[in-house]
Structure 1
Amino acid sequence: MGIPGFSASDLKLVQATLKERFGAEVAERTEIKEAETEVRLSPGDRELTTCPALFWIVGDCAFVISRTGQAAYRAMFYYSVKERFGTGVEEYDNLGDCVITLLKAQEDEDQRRRGETGIR
C-alpha cells in the first residue's frame, strides 16, 4: 500500500498557517504545489521511497513537506541548494505541528540573517 497524498483539508491547514505567518496578502499569492520527493524512510534503507509532498516559495525561501506515512511528515526549507535547513525534528505525526515548526524555524533563520533578535 502506498503513502496517501495530501487531502483538501491538509492544503487548507497549510494555507491557514501561511496566512498566520506571512499575512493574508502573501498567503493568497503563495501557490502550494503538490509534488513527489524521494526519501529514505529509515537510515538503514538502501532504496528511496517516492513520497507525496507539498512545495511552496515565499520570497527567496522554498519550503517542502514530505508525507512519509499515514500520519508521518518531514519538513525542510532552503534558500539555495547549499543552504538547506530542517526543524531539528526528524519526523512529525501531526501535519499542523510540522507546518508550524517549519515556519517558526524559517522565521528564526530569517531573523538571524537580518541580525534581529526577539520574536515578532
Structure 2
Amino acid sequence: MLPSYQNSADLLSSVANTKLYKDLIIQLNKDLNLTGIDANFSEVSSPLELKEALQKTIRELILRDFNSYTNLLYCIDVSEKEIQNITSSDIDKYSENATFLILKRVWKKVWFKHQFSG
C-alpha cells in the first residue's frame, strides 16, 4: 500500500531511496511530452531540483498557458476535486500544491505499474 505524504519534498525524498525514482521522472517526462509541454527533467536530478523545476514549470503554465496546464492535469489524471480544494490565491503556494498533486498521481501510476507488472 502506498504511504501518504505531506508534501512534494516528503514524497520525493522517500521515492529517491527506491529504484523507482528514475521511473517517476521518466513517467513525468512522458506525461509532459504527451500534452505537448516542452519540459524534460533529468533522470539524475536530486529530489529538490526536480521539485523546484517542476514547480517552476507548473507556475509558468498556470500564468502563460492555462490550457496546457489543464490538459496536463487531465493526462496525468489528477483529481479535479483535489485541484479545486487548493484554496491559496498566492501563485507560488498554488503551484506548490498543484505540483504535489501531480507528483502524487505520477508516483501512484509508477508504483502500481511496478507492483502489478510481471
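The table below gives the values:
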| read-out | value |
| --- | --- |
| Source structure (of 1, 2) for helix-only ellipticity at 222 nm (-39500 (n - 2.57) for each DSSP H run of 4 or more, over all residues; to 500), computed value -11000 | 1 |
| Identity of the structure behind 0.15 (criterion: FRET efficiency 1/(1 + (r/R0)^6) of positions 23 and 47 (r between Cβ atoms, R0 = 30 Å, to 0.05), calculated), options 1, 2 | 1 |
| Test item: Rg and Dmax of the Cα atoms in Å calculated as 13.4, 45, pick one of 1, 2 | 2 |
| Label whose coordinates, when relative contact order in percent (Cα under 8 Å, 6 or more apart) is calculated, return 34 (choices 1, 2) | 2 |
| For distance in nm of label points 7 Å out along Cα→Cβ at positions 31 and 55 computed as 1.2, the structure of 1, 2 it came from | 1 |
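Laboratory data are not the source of any read-out in this text; all were calculated from the coordinates shown. Quick caveat: nothing in here was measured; it's all calculated off a predicted structure. Cβ atoms are built from the backbone, for glycine too; each structure is taken alone.
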